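FYI, it's all coordinate maths here, none of it is from the lab. All values derive from a computational prediction rather than experimental measurement. Cβ atoms are built from the backbone, for glycine too; each structure is taken alone.
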Structure 1
């Protein structure tokens, strides 16, 4: 079987009570959790595989983040008085 290669960006967000939420922006609703960064990455990998299997089963295209540019934004914001 021919293998396809996909690139997905992964956002790992620390949670206040511990652990990390893992989000895959290219796959809406693809969100999982792990107690450690390594576990969150593994859980995300499993979630993405399941997501791709579902897309293929339903004949839908598999999106990829290969063309996406990832950056961050630091912002200092000050509120002004409301009159």
Structure 2
């Protein structure tokens, strides 16, 4: 048997998994930042809550950064 066949284990190294977890947490944080904005009464409309900078700008950027971090965690070469 060759060396490659003997080494059967995880697809990524420890650092890759840490990067992947950090990226997933960023994506989850972005979705958490988008939560809310609903009114108790359906006849009320609060544009400042729904169209806030947090929901329109910060949350989508956080999600995109999270996806980029996940992609980096997948593409990074393991040292092992």
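For this structure, a couple of remarks:
- Ranking 1, 2 by distance in nm of label points 7 Å out along Cα→Cβ at positions 22 and 46, the structure that comes out highest: 2
- If relative contact order in percent (Cα under 8 Å, 6 or more apart) is computed and equals 23, the structure in 1, 2: 1
- Mean count of other Cβ atoms within 10 Å over residues 38-45 derived as 16.9 - corresponding label from 1, 2: 1
- Among 1, 2, structure where helix-only ellipticity at 222 nm (-39500 (n - 2.57) for each DSSP H run of 4 or more, over all residues; to 500) as derived comes to -9000: 1
- Among 1, 2, structure where Rg/Rh (Cα atoms, Kirkwood Rh) as derived comes to 1.13: 1
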